[in-house]
Structure 1
Amino acid sequence: MLLALASTMGYVMLSGVTLQNRSAANQVRLSTADYLAESGLNLAMYYLQHPDLAPILNSSGYWGGTSGDLAISSSIPGTVNVTVTRDATDSWSYEIVCVAKAGTSADTQVTRTTGARVYVRNEFSITKAAAFNTDVTVPAYWTVNGDVWTKGKLGIKKTLGAPVPSVTGAAYCKSWNTGLNYLTPQGGYKAVPNADWPGPSGTNDLNLYNTYTIADTSYSCVTLSGTSLSSVTKNPTVSNPGGVLYKDASSDGPYVLLDNVQIYGTLVVNGDLEISGANIAIYPKTNFPALIVTGTLQIDQPKCSLTANGVCFVGKTVKSSGSTPGLPTDISTFTVNGALVVGATSGSPLASSYNVLTTVTYDPTKAVAPQLSSVQHAACGVSVVRWGLP
């Protein structure tokens, strides 16, 4: 009887310990499954925000998931299976479903299924010093400090007796001109990774900032009258804190800037703009472009100067007018500290007869205009709309 009682007690104790051990192991696998499931969701959100880093993109241009069970780490006995689906009505909203399995044995394996609905915050992003929508030749007098991007062919052409053009970065293009009088960018030529960038090509997809929002409050621009500006400083106001100045020069243009015009905001010209004075400078507010010209930007000779400290967008062509001055100190100048985008889809974005000393320097702190265009937005963050399965 004593032996039977001792055996029974030993069995009960062993069973209790075994049960506790299995319970502890199940708890570990359950926690592991939870962590794996959330890791799968985070992986999906990371690749939605950084599609260029994803191992593969589907035909719609986003990471569609793991396409099966994926082991996160050799030290963790488990897998995740992630599926990402874009919303048919909103191209920036996605449904993510993740099935995580912890454990290697089928009879003790723990499965956890979770999901999330996320919205990918997006903006028009400018990462190059100069960008074009068609074939472009960088002529004499041009210096681009940074990369150049074009959806077509690129050439950097020197002209006898004129300042030699230069591109200090790389040139991203479909093809390029080589041979006599053509130069190579210092960063070399590279294939265009995305043929749809840089974006706006007309007023339909270009924001003219007639109205805009700051801190969830809407404001309206100030409409300019007359045909020119001269010897004036334009500052933001309480009713126009972005300092946006708008001129419709589509019927009576070009609009002309004369000497000593200082704009602490954004100048938008619907039509052509002519620079016919010296000491002209534009200082935009944060997240606003410096200059938008839907038509042609013309800079006259001699002794004219324009400095745009931000994004400068020109819809058609950048050109000059007048013969080259005899003295180098009399040559007109055009300086962009930020980025230059020319939206023309045909013709010559930069006139071949251009003779204005021009310097475009990419500055990531100034090349910021997230609402410049309604197309070609890039991801800038992810917000969770719903955590869990629908």
Structure 2
Amino acid sequence: MTKRPLTVEELRHSGLPVIIFGAGAVGEALLHACSRAGVSVDCFCDNSVAKSGCNVCGVPVIHTSQLNSKYPDAVFLISVADINDIVSQLQGMRYEKWATCEILKKIDLAALPYCGSLDFVSFLVNTCLLCHKNYLSPEKLFMHSVDLIVTERCSLRCRDCSNLMQYYKKPRDCSLEEMYAAIDALCGAIDEINDFRVIGGEPLMNRDVHLLVRKLVAEAKVNRIVIYTNGTLLPRPEQLDDFRDDKTLFLITNYGKLSRKLKPLIDLLEREKIAHYVHPATGWTACSGIVRHVRTPEQQQHIFAGCCTKNLFTLNGNRLYRCPFIANAARLKAIPDIPSDYVELLAENPLLRLRLKEYIARNKFMEGCDYCDGRPWDGVEIPPAIQTDHPLPYQRFET
């Protein structure tokens, strides 16, 4: 597959069906942009089984497994930020023609109808544009997102938490000084990070979370800070100034009755003019077990290739991990210490940029993948946020 994307003119005159890959908010924006540019879209495709059979603005959505039988040849307009994964997937399906979301540069998002907030749609669109631009500039050391674990404590105790918070017997906040040092080391070695995702547990349980947000806001190489919260707690008055910056966005998961502070939280953020977006608790899969599978390398590569979180880089202390599962399993000491599965940010300063470049571009599995049940895009959904009244036991696979 060529690295060169098609232009809008080539899209318009290709004579092939045009398919938008990704049936989310960016895909919806692309559909509007195509309509205005005179590009006819045949359908959406998506890796999510839950989205197949639906439609976006009257345009049908099919699962990617149906593509080859329905469309032997087509042009794909990619609306997914992790474009490298999509290009590789299309290549494996023998498709060669694709385009980035470049067409969105000329669209006034405020003039388009959306189900979500403009703040959130703009964030997603700008993220997609930036990721696609950097995919075409491989010499630049760019990271789509980095999860920053600020606490192991949570105001909920979800049995199936994919970040493994249900296993912590004595949860604690992470060291502020350690996080500062890791942020400095990482930002000193890379060119740009689109967004830092401030997570836990529940990040608002760390009383110093606003100080971390303040530091990230001041970092020129970080474009956006997204605080993931569950609607059970309100920010403290002394934290609000640091949350009010234009670079900051609250992403609130609505767990229904469990999100007992949801309305007061929304009212507070609106009153303080702090950007936020509320989304339902969907997409949960059974991926929180810690089990040694003893897979073959081929099986490991298959699990890794289909994983929807293999690019959710996670900052855990001084270490940068490829995914939140391995980061937290290592933090729990549930799996062996595997140096090839992470980058030690403070110990590798002389060669840190080269090590990060290799690690970010890596397309092979992690050894720690063997302890994960897998998180495929088309995984079967389970009920979210089932609560447990005690920490769950787990086995330690130390050797």
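Where does the value 52, 15, 10 come from, among 1, 2, when semi-axes √(5λ) of the Cα gyration tensor in Å, for residues 92-155 alone is the thing being computed? Answer for the origin of the read-out: 1. Each of 1, 2 could give helix-only ellipticity at 222 nm (-39500 (n - 2.57) for each DSSP H run of 4 or more, over all residues; to 500), but the derived value -8500 comes from 2.
Throughout, read-outs are computed from the coordinates displayed, never taken from laboratory work. Fair warning: this is a prediction, and the values are worked out from it, not measured in the lab.
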